[in-house]
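What follows are several structures.
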Structure I
Amino acid sequence: MASVELKFIVDFMAGRLAKWLRMLGFDTLYFKEDNNARLCQKSLEEDRIILTRKRSLANKGRVYLLKSDLTFEQLKEVVSKFKLKPKPFTRCGLCNTKLTEVNKEDAKGKVPLFVYQNQSSFVHCNRCNKYYWQGTHYDAIDKRIKGLFSNPPHSKNT
């Protein structure tokens with residue numbers, strides 16, 4: 001039996017969490033409105049688990065009430081609670097679309113020349129047309145992700 005990939009919807013109170021869940025490869029929508037009814041409706045329509053700090057949503061269906069107000073502590077909570085296996089850098093951090101690998105030639109003229117000359121692999125978001133590569137930002141994010149689960153509680157929240 002195939003495992004079902006969990007999908008999340010994060011309310012406006014935890015937008016940074018949505019970004020980091022996406023970077024870890026989890027299907028995560030960011031719901032910017034302060035409208036509990038529409039949030040719950042969207043959750044039901046798309047079979048998504050609501051992640052929130054709003055206590056008023058605690059008994060409204062598939063809701064996980066985040067304990068911490070720190071982004072990285074929230075991330076640890078969610079990964080632990082749902083026993084998630086990260087697949088970093090497989091989703092667009094901006095729009096949540098799965099990234100696709102592209103040939104280097106496909107990135108020519110679409111990324112800075114220096115990047116094109118010094119990188120060998122690229123991924124692309126077909127929705128927002130953004131290209132990603134393993135530059136210095138990648139290394140910093142990867143280091144943060146790897147260290148994320150060994151940091152003591154209440155570490156600096158960035």
Structure II
Amino acid sequence: MFHVNQQAVRFDGDPQAHLLSVLRGELGLNGPKFGCGQGECGACMVLVDGRPQTSCNLPVWSVEGSQVTTLEGLGTPAVPHALQTAFIEERAAQCGYCVSGILTSASALLAVNPTPSRQDIAQALDKHLCRCGAHNRMMRAIEKAAQQLAKAA
């Protein structure tokens with residue numbers, strides 16, 4: 001058993017199945033996306049016990065006893081995470097395919113470093129491939145979310 005977005009999940013299927021296929025196929029979550037299938041593009045990024053992990057190449061057995069957080073677990077439509085709000089305000093997504101993974105990685109960064117430098121942000125996003133050219137807006141949105149979270153603290 002493991003938890004996804006604070007909900008207990010018991011998966012009795014193949015323990016070698018990739019976490020991404022369980023999240024999307026079994027649990028119906030649309031946040032993490034299938035990109036490269038090799039853990040290189042970041043579209044499938046989720047948090048496992050607060051740390052960014054690619055889910056396309058992560059066997060489900062390896063998250064036993066863990067807390068998995070997807071985009072859906074960061075906030076709600078009624079109460080979005082500061083990152084989600086900042087990404088909307090800064091129009092930091094174009095096609096949106098990579099954004100779920102970027103938001104999860106950015107939330108992990110802000111959890112351990114609430115006042116990241118631009119270099120810290122760039123390093124946290126290094127594993128993400130985005131071809132839309134929205135990187136500058138994403139950087140601004142993450143900086144803005146960090147400022148908003150600092151004010152709320």
Structure III
Amino acid sequence: MLITRSELKNILNRLRAEGKTIVTTNGCFDILHAGHVRYLEKAKSFGDILIVALNSDKSVKSIKGEGRPINNENDRAEVLSALRSVDYVVLFDEDSPLDLLLQIKPDVHTKGADYTIETLPEAKGIMENGGRIEFITFVEGKSTTSIIEKMKNS
């Protein structure tokens with residue numbers, strides 16, 4: 001379910017009062033593929049509630065350049081929300097999800113194993129708030145970039 005940042009506080013208060021373990025991840029999730037689905041299922045396995053911090057269209061364009069995203073933020077949020085592993089989706093406009101993650105204060109934050117504690121910009125802030133980081137190995141050969149390249153070469 002797509003929620004606003006202003007709705008987040010009440011939702012988090014309720015979930016924490018229920019003793020739920022909050023897991024977060026973030027990304028563009030532009031063209032959803034099997035690698036994304038497996039990644040999100042693994043992320044959810046670390047807790048009770050998975051919140052996806054989704055890069056807004058503005059953020060994706062800033063990070064990935066012109067021509068991206070392929071799918072707009074509302075479509076990406078709707079597709080993510082339909083997955084059984086995803087409980088909430090919240091958009092962020094910045095290049096980094098750090099401010100949003102500091103607001104959420106997840107128990108666990110997941111990220112792809114192409115990062116390390118040293119290279120993940122949000123790691124320090126999450127750990128200072130009592131959260132831990134879990135890295136998830138990507139599914140080989142599954143990426144949005146490879147799908148776009150395949151489409152261009154078809």
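No value in this document is a laboratory result; all are computed from the given coordinates. Because the structure is predicted, anything quoted here is derived from the model rather than measured.
Of structures I, II, III, which gives -0.83, -1.13, -1.34 when log10 I(q)/I(0) by the Debye sum over Cα atoms at q = 0.16, 0.19, 0.21 Å⁻¹ is computed from the coordinates? Traced to structure II.
Given 3, 11, 14, 15, 18, 9, 7, 10, 8, 4, 1 as the derived value for P(r) over Cα pairs in 5 Å bins from 0, in percent, for residues 35-122 alone, which of the supplied structures I, II, III does it correspond to? Among I, II, III, the structure yielding 3, 11, 14, 15, 18, 9, 7, 10, 8, 4, 1 for P(r) over Cα pairs in 5 Å bins from 0, in percent, for residues 35-122 alone is I. Looking at relative contact order in percent (Cα under 8 Å, 6 or more apart) over structures I, II, III, structure III comes out largest.
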